[in-house]
Structure 1
């Protein structure tokens with residue numbers, strides 16, 4: 001994070017997205033893996049082509065799961081004394097930031113599930129960050 005900080009700026013909070021951000025991508029990966037596994041089991045009895053397609057689907061499921069976890073791991077929410085920003089990207093790192101002094105208010109949107117599991121969307125000006133764990137702490141620390 002040092003490359004994104006200005007002199008004298010201190011990190012108040014650094015966090016990854018809530019784990020729920022992985023739910024949909026991992027569900028997709030499991031669906032591909034289950035379909036592939038079924039074809040691998042059924043394939044040799046009827047057709048080797050089905051088994052090959054099943055193996056490809058299993059591999060695709062594994063790649064989808066790995067890439068989802070890798071993207072999640074490489075995404076960070078950072079709150080400093082001066083700004084709020086999110087750093088993301090695997091091969092090419094990017095950052096989107098907003099200066100706290102220029103934002104009139106930081107808002108939190110939470111669904112019922114988000115409230116129960118402790119995550120929400122933080123909105124600060126033009127910056128909207130989904131799946132923030134303990135979003136109310138971000139608002140409290142940004143004041």
Structure 2
């Protein structure tokens with residue numbers, strides 16, 4: 001059975017920003033992308049016009065594996081929107097680089113699961129209004 005990625009009742013679309021538009025559109029082909037320095041190989045997130053490591057301006061969006069590990073998380077119980085069920089907000093570290101991290105929703109996991117920290121996860125995308133929101137699920141979960 002597929003995991004329901006649509007766990008938020010309301011999502012505010014990201015602002016139109018030439019520096020980040022690639023990130024919100026990259027899920028259309030099922031690939032998660034981050035800015036990647038073409039000179040030293042360092043990934044940068046949030047996206048920056050210059051590499052924070054070598055200061056090169058030779059940055060471009062490149063796909064990553066979409067595999068990550070949960071570094072930390074919280075369960076949001078505050079109903080910012082009436083009727084919103086509790087959900088997990090996680091910080092994941094991407095397989096490609098230890099300090100390449102993303103704050104994201106975690107779906108397909110019980111809120112009281114004692115094994116969330118350190119869990120291997122992979123990206124899935126929820127498409128809403130031409131925005132592809134990356135959401136993570138336990139590795140190997142059904143599509």
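Derivation of every value follows stated rules applied to the coordinates shown; laboratory data play no part. This one's a predicted model, so the numbers in the text were calculated from it and none came from an experiment. Cβ atoms are built from the backbone, for glycine too; each structure is taken alone.
Suppose you compute helix-only ellipticity at 222 nm (-39500 (n - 2.57) for each DSSP H run of 4 or more, over all residues; to 500) for every structure in 1, 2: which one lands on -500?
Details: 1: -15000; 2: -500.
So the calculation was done on 2.
Looking just at distance in nm of label points 7 Å out along Cα→Cβ at positions 37 and 101, which of the labels 1, 2 belongs to the structure with the highest value? Walk me through the intermediate numbers first.
Values: 1: 5.6; 2: 1.9.
With respect to distance in nm of label points 7 Å out along Cα→Cβ at positions 37 and 101, the highest-scoring structure among 1, 2 is 1.
Which structure, out of 1, 2, was Rg and Dmax of the Cα atoms in Å calculated from, if the result is 20.3, 68?
On the way: 1: 20.3, 68; 2: 15.6, 48.
The value was obtained from structure 1.
Please compute FRET efficiency 1/(1 + (r/R0)^6) of positions 61 and 77 (r between Cβ atoms, R0 = 30 Å, to 0.05) for structures 1, 2 and give me the label with the greatest value. Intermediate results must be reported in sequence, preceding the final value.
Numbers: 1: 0.60; 2: 0.30.
Of structures 1, 2, the maximum of FRET efficiency 1/(1 + (r/R0)^6) of positions 61 and 77 (r between Cβ atoms, R0 = 30 Å, to 0.05) occurs in 1.
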